[in-house]
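Please find the structures below.
Quick note: the coordinates plus some simple rules give every number you see, no bench work behind them. Since the structure is predicted, the reported quantities are computational estimates derived from the model, not experimental observations. Cβ atoms are built from the backbone, for glycine too; each structure is taken alone.
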Structure P
Amino acid sequence: MAPFDPKMQECIENCLACYRVCLSTAMTHCLEAGGEHTKPPHFRLMMACAEICRDAAHFMLLGTPHHKHLCGECAEICAECADDCERIGDMGDCVDACRRCAESCRQMAA
């Protein structure tokens with residue numbers, strides 16, 4: 001198999017990093033902090049973000065042109081998740097990972 005374009009490789013890495021950070025932050029920090037961190041809209045958004053990141057990376061790894069559709073949606077969900085995590089506060093790693101992933105996915109969707 002031919003190596004991935006460097007931008008796509010970076011996007012795959014950013015998606016997998018965001019998946020890891022969102023899932024682990026939700027399952028540890030958010031569940032332990034409670035309050036705003038575990039309100040259903042926020043918690044669902046974090047789970048949706050983790051899953052779309054994993055799916056986008058998977059589609060890019062498959063080499064299917066359909067990754068563009070997933071990357072577009074991933075960028076939107078990651079941006080929303082970053083904003084919500086920033087609003088709640090004390091979630092800087094999640095905010096950073098989501099913003100990096102959103103930017104990479106915007107480029108892949110174009």
Structure Q
Amino acid sequence: MIIVYGIKNCDSVKKALKFFKENNLEIEFFDLKKEQPSNEKIKSWVEKSSIDKVFNNKGTTYRTLKLKDLNLDENGKFEWLCKETMLIKRPIIEFENSVIVGFNEEEYKSIFI
């Protein structure tokens with residue numbers, strides 16, 4: 001099962017969902033605006049990729065919260081991810097025992113097709 005974590009109005013998530021639909025791949029969608037992933041779930045994403053891949057330091061939420069001024073270490077970034085889901089880079093894809101962060105069509109083709 002492919003699980004996609006994201007928000008429906010995010011461009012990268014839209015591209016990922018379109019990719020899965022066009023390739024007739026069944027997915028389960030987890031809306032980060034409606035549900036909060038558990039701290040354990042976020043920890044598993046970080047362990048399977050990296051804190052810097054999962055933590056979105058380019059988005060509006062990061063700038064609005066002025067997190068750059070805090071010079072966050074890995075623990076600080078993890079704490080913020082657990083309390084503010086809009087800091088999670090999107091989409092997060094869980095497939096088999098791996099985690100794919102962001103949308104990259106070539107990477108998706110090599111993994112899912």
Structure R
Amino acid sequence: MIHVTIYRNEKREYIGFRTNGHAGYGEEGQDIVCAAASMLVINTINAIELYTKDETSMVSDDISGIIEYEIKDRPSKEAQLLMKTLVLGLKQMADDENYAEYIDLTFEEV
């Protein structure tokens with residue numbers, strides 16, 4: 001199962017996330033749930049890096065599926081929109097009866 005924790009600050013702004021695990025929906029290289037979640041996460045990281053001036057940090061480990069991503073300081077309006085888009089996509093996956101057992105989405109105030 002993929003576990004995703006979305007981090008929010010006291011103003012309820014999205015300031016980062018942590019992913020952990022693999023979906024287990026299909027064979028390695030054929031797992032559409034893992035591919036979809038990975039694409040959402042990687043695209044969000046790339047878009048924040050390309051389209052905003054927010055300072056960020058990232059730690060990742062391909063074997064365990066861990067990605068720890070953080071927006072330093074207060075996130076820009078653009079970074080918020082991109083993070084909201086990530087959350088929208090992950091929520092839709094977690095709420096879909098076909099994929100809900102393969103992805104766990106939680107929110108944490110930090």
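Observations, loosely collected:
- Given 13.6 for Kirkwood radius over Cα pairs in Å, calculated: source structure among P, Q, R: P
- Calculating mean count of other Cβ atoms within 10 Å over residues 51-58 for structures P, Q, R picks out P as the one with the greatest value.
- Given 3.1 for distance in nm of label points 7 Å out along Cα→Cβ at positions 11 and 83, calculated: source structure among P, Q, R: Q
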